[in-house]
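*Asks:* Okay, got some structures for you below.
Quick note: the coordinates plus some simple rules give every number you see, no bench work behind them. The model shown is predicted, which means the values in this text are computed figures rather than measured ones. Cβ atoms are built from the backbone, for glycine too; each structure is taken alone.
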Structure P
Amino acid sequence: MLRKTLRLACVTGLALMIQSCSWFEKDVYVIADVPEIENAFEMNVIWSTSVGDGVDRYFSSLAPAVSEERVFAASRDGRVAALDRKNGDKIWVTDLDDEEENDRRRSPRISGGVSLGFDKVFVGSENGYLYALDRGEGGLLWKFNAGEEIMSSPVSLADRVIVYTTSGRLIAVNDETGEEMWRTSDEYNDLSLRGTSNIAAVDGGKVLIYGTAQGKLNMVDSSNGALINSFIISLPKGGSSIDNIANVLATPMFLDGELVAVGYHGSLLHMAGAENVWKKDLSSYRDVANDYSDLFVTDEKGHVHSISRGTGEERWVNSELSYRDVTAPAVYNSHILVGDMDGYLYWLDSATGRIASMKRIDSDGLYIPPVIYDGVGYLQTRSGDIVAFTQREEKSED
């Protein structure tokens, strides 16, 4: 098979979609071939349903939100749908392309996640709007014009919904009225990766923590947006433009009150209170997964790492998928799931990192890890399909 090459020159490879940049070049990287393996088991597709035209080749963090009975999903073209979790049947579909603010736009450009709260479904858009839909029937309840791109999932707390814009600003909106309650100052960086981190809520929702384009983690008071603390985990390296990007795009993670965070051109950091438990040099712009004993990280090269949560020691690294635009990992029983740019979903053994099984889901590619809920995986593809699946039994050695 012919090997592909990749030149980083203000392009979208590796999902490094630059907010604003001048031309630059780096070395040519070799993209690994699709691995050839004998599957130890097969993936069982329960159902597959289209929710729209997908996200094409645009950067997107759209992922389904799953509840006990329904799966909620959205497409870049403005369609938001509630699906029956058992069979994928559409319960309702709302088309936000019909809203007047989108008339002169290419589309509603829905990109800011799908989240649930207060019996509502929330989605944000690159056109700068936050939409609140009725969770039961899908009717549009209100919309809020943030005036800035929203590319992460809204967060619901108490009586407010909080969004994080690509200008580095948090905005709190009243859940019932859609009116603005407060906003923080702008922390824009004109040399950064496309997108923003999601917001983590801690201390019963009193504190919000999120990554910035300046390589920092900010902690703010959720009642008024006041800054509580800020610390740097990622620094520019110097040299080329891409070496000077230092975003924290990965969502901060809290496990038993301890913080785990990772930055691009930064470190994987494990903190307890204000003290470092350990710090490991590792550059990533993908979310971290965990099975409580280990952390799983996809680095900027597409290598998947297993790292001891307690010590920071690396247990294994899988480098078979180098530069295949590998997604963040997801934990499914005893396997780590990642997808790639050619639409393959890989099942890595969590103990060894070996690829145990793989299946092509969508030739247009995968860009996010599956959401795991009650033993079932829910995966959104670039072409706009939601795929529900489980793992079949491993093949007998007889």
Structure Q
Amino acid sequence: MNMKYNKLILGFSLLLLGYSCSKAQSNDAHLTLPQGFKATIVANDLGRARHIAVTPEGDMYVKLNRLKDGKGIVYLQDTNHDGIFEKQTSFGDYSGTGIYLKNGYLYASSDNSVYRYKLNAQNQVIHPDQPEKIIEGLINRRQHESKSIVLDNAGYIYVNIGAYSNSCQEKDRQNESMGIPGCPLLDSAGGIWRFNADKLNQTYGDGIRYATGFRNVVGLDWNQQDNSLYVMQHGRDQLTMFPKYYDNEKSAQLPAETMYKVVEGTNGGWPYSYYDQFQHKKILSPEYGGDSEKEYKGKADDPIMAFPAHMAPNGLLFYTGNQFPEKYKNGAFIAFHGSWNRAPLPQEGYYVVFVPFKDGKPTGDWEVFANGFAGVSQVSSSRDAEHRPCGLAQGPDGSLYVSDDSKGTIYKISYQK
């Protein structure tokens, strides 16, 4: 009997050990990172997790692109301090992308409005069922509808209002359809609008069109080092609509995804031009008379950095922490959501990259920082990717958080000397 009892205890112990190892392994993110870094999964199955914001206490707010159980914001807490967000509270009856913490408020956006919630001393929302609407009536035509947001240090909030078109054609995404002269979409979309952060029920008339000519900006951040706005633009699609100038392979590699420093009046050039990262110049769009080589001579600003085409930059974060090595200080992390339209080439992106910065300017080439989110070595279709990076946030200890809007996973990337 003792032998049977001992075997039972041994079997139970092995079962517990197996469960413990399995649990520990499930928190291992299995990402490819530079030496000294590690990644863990700190939350899972949240829904379509888009942008994220971390409080000074280490809690996290997650904006969902689709409602889950009728709610669009998830509040995560690590109450037992084991590094995992085991407590979840949801609120907000609207979906969307943008979320931001500033001056005692949580700001969050739907696809046509921006709200704010008053926070208590622990940066917890006081009345989750009573948000204040600060901006309403923004254009939402079910294309590039995400309203990403960021605040500056002077009481303003900046909102991306994406163009509800690929290239402002008379017939959107139709072969050889020409561009609409003067592109009237730019009056209310295709740019960055600035509003007061503390005024309720604002509309277009209360804000200003701070920058124009941006097809769609999902990733944006305020650089504290030079007190300026920086954005990542999604480049246009389907140059093959003009087969005289673009074959499938050429269209798969053009145009560049681009980073801009944005000041009042900046013009990204859309829809009249795009940036060719191989020719290193702005090219006149075929919808407006271009032939893939003709340089654009109109008003448009150059990007400060160009990346490969169609990788969908959805998150931008300037790192101000002290945990990572010195090379990362004040540099930019960018979450590339991943492409869907690079055939016949493999799809690209699905990783987080790093760009070194100093005094508001890149000081070197971009490099892949965190890879392996997709879970496969080569992505033929975006459906092949298990996870897709979207939002970025910095923790109070200097760790980097990455959201995934495919499976609703939150990753924490830390550095150990």
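*Asks:* Out of P, Q, choose the structure whose coordinates give distance in nm of label points 7 Å out along Cα→Cβ at positions 228 and 300 equal to 3.0 when calculated.
*Replies:* Here the read-out was taken from P.
*Asks:* Moving to a separate point now. Out of P, Q, which has the highest value for distance in nm of label points 7 Å out along Cα→Cβ at positions 284 and 316?
*Replies:* When distance in nm of label points 7 Å out along Cα→Cβ at positions 284 and 316 is calculated for P, Q, structure Q comes out on top.
*Asks:* Hey, helix-only ellipticity at 222 nm (-39500 (n - 2.57) for each DSSP H run of 4 or more, over all residues; to 500) derived from one of P, Q reads 0; which structure?
*Replies:* P
*Asks:* When percent of Cα pairs over 37 Å apart is compared over structures P, Q, which one is greatest?
*Replies:* When percent of Cα pairs over 37 Å apart is calculated for P, Q, structure Q comes out on top.
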